[in-house]
Structure I
Amino acid sequence: MDIPERKDLREAKLEGANLRVAKLERANLKGAFLKRANLKKADLKGANLEKAYILETNLERSQHLSLNQLYKSENTL
């Protein structure tokens, strides 16, 4: 899945979305709700996950996902 060039997904409601293999390089996912979303093998290079809700999100083998990105995400209820 190729996300449009703009990639502005701030506060997007993506619960349960299938973003497997999505090209999310430099995407702005600040505050996005990604509960139960499938981001398996997604390219997250430089993506902004600040305050993104990622609990129960499948991040298996996501590419270019850093600890810093995870630290800035929302990992608590």
Structure II
Amino acid sequence: MLNVTEGFISLVKSQQRSFTLDHVEALAEAQNKPLGEFLIEATRPKKIKPQSAEFFAATERLMRKADAATAALRRQPVKK
């Protein structure tokens, strides 16, 4: 799915290498999710401290708006 070797995955697991944005986009696409939604789900902490709750809520709202704006731009016809 990501077009990477098992060796690369091993390096990522051992924190010697990192996924690129291209890898993350490919994972989101494979799950048929917008990038923002995928990132929200992948990085949401199991427990959110009360003092951080509004920050996480605002971040999620912004990511969802960005996903919606991206989808709207992709639906527009390409000008020649």
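A short reminder: the numbers here are calculations on the coordinates, not readings from a lab. Since this is a predicted model, take the numbers as computed values, not measurements.
Things to note:
- When mean projected area of the Cα convex hull in nm² is calculated for each of structures I, II, structure II gives the greatest result.
- A value of -2000 for helix-only ellipticity at 222 nm (-39500 (n - 2.57) for each DSSP H run of 4 or more, over all residues; to 500), calculated from one of I, II, originates in structure I.
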